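Have a look at these structures, which come just after this line.
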Structure I
Amino acid sequence: MPQSPLAKSVDTPIGVDALLATARTDLDRLIPTEARAAVARGALLVDTRTETQRAEQGELPDAIVIDRTVLEWRLDPASGVNIPEAHSYDVEIVVVCRQGYSSSLAAASLRQLGLWRATDLIGGVEAWVADGFPVTDGPADVRR
């Protein structure tokens with residue numbers, strides 16, 4: 001059976017740490033103050049945390065909540081099921097998760113789609129809160 005060009009041999013697994021390091025090589029990751037500045041200039045702040053995580057940590061002001069399982073479809077301008085804000089491959093996107101790990105993988109995936117300005121927030125919402133930036137009780141802008 002032919003192997004996918006993106007897959008490594010099962011005989012040589014790379015592990016999650018190497019996968020994460022590879023994903024981050026092309027990302028210009030942002031600290032919370034830089035993420036806020038990006039949103040102020042029009043970037044999409046995309047929250048991929050679960051509903052439970054958002055209930056525990058609070059909602060990010062100005063964020064669009066997109067479940068990780070449909071992220072690529074909602075942000076790819078050519079998918080046919082994209083959100084209206086994802087109208088171009090030139091849109092700046094800052095992906096946020098709880099601690100800044102899965103957001104790196106998500107941002108790298110978006111860049112592979114052609115969304116060349118996608119990146120993520122170093123430290124996730126935990127860093128956002130630690131830096132004193134606000135969270136709210138909602139409601140969230142959830143896109144399905």
Structure II
Amino acid sequence: MTLDELLAASRAGVRRLGPHELVEAAARGALVVDTRTDVQRRRQGELPRDLLPGVVVIDRTVLEWRLDPLGEHHVPEAKADDLEVVVVCRQGYSSSLAAASLRAIGLPRATDLEGGVEAWLAAGLPTDDGPADVRE
């Protein structure tokens with residue numbers, strides 16, 4: 001399987017969200033997880049916590065451990081397998097793979113922001129200077 005095929009498979013049958021839909025999802029209680037690196041967040045800005053209440057930053061390398069509701073290392077928000085999770089990255093590629101991985105471990109409502117933070121910025125939505133809620 002090529003990377004493009006893997007990416008297509010990770011997105012198959014999944015409703016990805018646009019920037020304004022992300023705001024709506026956060027308002028209804030979805031957990032928004034920013035997996036961008038520190039450098040990317042400094043360049044692009046933090047996602048605004050006033051529009052996305054509860055947005056957290058979780059490094060991609062530990063994402064599954066932090067969101068597995070049955071795992072001993074999960075964040076407090078990861079209480080149940082019906083949690084709606086929206087993963088955000090810089091351009092919407094690694095977030096698709098991350099959301100697929102979350103679905104594979106039992107979080108069927110995991111999706112991502114189509115186009116990533118670049119789409120957020122292109123839609124004219126704000127960022128702020130932080131501080132971010134970084135979870136390790």
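Rule-based calculations on the coordinates, nothing more; no lab input. Just so it is clear, the structure is predicted and the values come from calculations on it, not from any experiment. Cβ atoms are built from the backbone, for glycine too; each structure is taken alone.
The figures follow:
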quantity: Origin of the value 1.2, where distance in nm of label points 7 Å out along Cα→Cβ at positions 11 and 91 was derived from one of I, II; calculated: II
quantity: If FRET efficiency 1/(1 + (r/R0)^6) of positions 51 and 67 (r between Cβ atoms, R0 = 25 Å, to 0.05) is computed and equals 1.00, the structure in I, II; calculated: I
quantity: Identity of the structure behind 15.4, 52 (criterion: Rg and Dmax of the Cα atoms in Å, calculated), options I, II; calculated: I
